[in-house]
Structure 1
Amino acid sequence: MRTIELTAENDFRRLDVFLSENTSFTRSHLRRLVDDGNVTVNGKTVTKAAAPVKADSRVSVALPEEIPLNVPAEDIDIDIVYEDDDLAVINKQQGLTVHPANGVNTGTLVNALLFRIKDLSGINGVLRPGIVHRLDKDTSGLLVIAKNDAAHVELQRQIQTKQCRRIYVALCEGVFKEDNGVVDQPIGRSRSDRKKMDVVSDGRSAQTHYTVLRRFRDFTLVQFELKTGRTHQIRVHAKWLGHPVVGDRTYGYAKQKFSLNGQLLHAAKLTFTHPATGKEMTFEAPLPDYFSKVLSVLDKSN
């Protein structure tokens, strides 16, 4: 039995909300852990997912022994930019889903990792081995993968405490007026379409910093830095700003100027402290060719 120790920085109205915000487990998986008596708050077992959590509370999550993995290893080409005994850093290509879901257990980054990396952490369960954080299917760029549970817990802690820096580059519709700013708007399920996320008053807190890198005639190249990690956060906040990400057919314009397979959003830089050595590590991934080609077209028409 393995245990994750967490501390609540603020009050939370629900235990499952706190756990969802501070781990990468699904809400349904967390509720099962609570229902099974695997979660304690200040040393007392809590079996109600709706139980409140007060600031400074100590929350422990006991993780049952791993179930044998039932996801097949597949020879899918992936770019491993760094690897050691504790972790790996992947430059994920656009179009690759990170982990199996909804009954589909092939063709994902997890399948590729199982083929190319001998050991992966088991904390996230049988469908998400090694997955510390995620990128949308059509978002490219850097991800850190944990190869053992100690590394996984430490990397998740760094994300929880905002010590892990995640910087993205996106091409957005329209021209930004401000050179930089902060979007601090809560994100939750859209009230009109439950498959989408949206800025909603009762959503989970979400903060995104942005800096303009370059302005074109009708577009803006923008750097985004995540301070929280909500689903589709940058894409939702970009839409809220009135400047959706180019190529985003979920949150962007119905008519797109360029023929693209997904949004022009790239996880360009990742900084964290190595969980074993304590050394700060920074990785950068260049823009994909299809992204650079669009910028070249805009250069010529500017």
Structure 2
Amino acid sequence: MDFFNLFIVPEKTKAGYSFADTPVKISFKESKVVFYGVPLDATTSFGKGTARGPEAIRLTSARQIETFVLDEKADIYDLSKIYDLGDLRIPRTKSVNRMLSFLDDTIPGAVETLRQEGKIPVMMGGEHTLSYYQLKALAKERPLVIHFDAHRDMKPEYEGMKMCHTTPFYHLLEYIPGENFVQIGIRQTDREENEIAAKNGVTTFDAWQVHEDIESVADYLNRATAGKKIYISFDIDVYDLPYVPCTGTPEPFGLDPFQVLHLVKAISPSAQLIGMDMVEVGLKNDDYREGALATQTLLRILSREYARK
């Protein structure tokens, strides 16, 4: 299948817009950052709604949020050449295994194509399971993975499922060494996941560490990312519960937007972003708070020097 035929163009998705709907249109060839959505809600075990994540992000980024990034005093299209492929065409099936098999066959190949073209893939989820397929394709580039989340997502399996939204980072340890993972904002886990993280050398800054000594976390990020290829996996539930009313597994004691911005800006400008995902964004009852928060987070990350190389 032709690469572009893998996707439903943004204007024909439920949102009806491309990300940010910038007045300066960038062609795929001209672009540096390429967005695509995967509206998946197949293995979520509590609240539903992640399938509407790409819709929420696109719609708020196009209709509610200005493209001028105030703290950077520049328009996003001046800072980042963005192209939106649209949503991955997901086959209709009631079989979760068949669905995940399709994603495993499709996403890594699409990501490899984007990297061969010199693009930075930005996935809009969809549930966090999806990070596995994109990161697996990027593992050969040996990135330092910066994982913002309320949860470790390092269970070997959950409710009989080896691959689901609580397990992707356990299975990624097969491709990426644990010392290349930095987990930030963690505040809900189990003993086995903690042991797996410790055994594999995962660096963890839980939410209490961020609240009590954010400067130490920022200093670590600046030092650890200097000159490195990096990947950012951003689960919207890293934010505190009042900010995320639609996500499936919200948790108290979370981070606030200023803390996240501080840490995003702490990443060394000498780092090189090779990919990222924004996942677990929900949309319910016309509540677009998560779409707005996800969009503003994406704009701040893509404004940074490390995202423009």
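Which structure, out of 1, 2, was mean count of other Cβ atoms within 10 Å over residues 108-115 calculated from, if the result is 18.2?
This figure was derived from 2.
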Original post:
Taking relative contact order in percent (Cα under 8 Å, 6 or more apart) for each of 1, 2, which is largest?
Top reply: 2
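If helix-only ellipticity at 222 nm (-39500 (n - 2.57) for each DSSP H run of 4 or more, over all residues; to 500) comes out at -9000 when worked out from the coordinates, which of 1, 2 was used? Intermediate results must be reported in sequence, preceding the final value.
Values: 1: -5500; 2: -9000.
Structure 2 accounts for this read-out.
Among the shown structures 1, 2, from which was the value 55 of percent of Cα pairs over 24 Å apart calculated?
1
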Subject >> Read-out percent of Cα pairs over 23 Å apart, for residues 116-203 alone, computed value 47, structure in 1, 2 >> reply: 1
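Values quoted throughout were computed directly from the atomic coordinates according to the rules given, and no laboratory measurement underlies them. Quantities reported herein were computed from a predicted structural model and do not represent experimental measurements. Cβ atoms are built from the backbone, for glycine too; each structure is taken alone.
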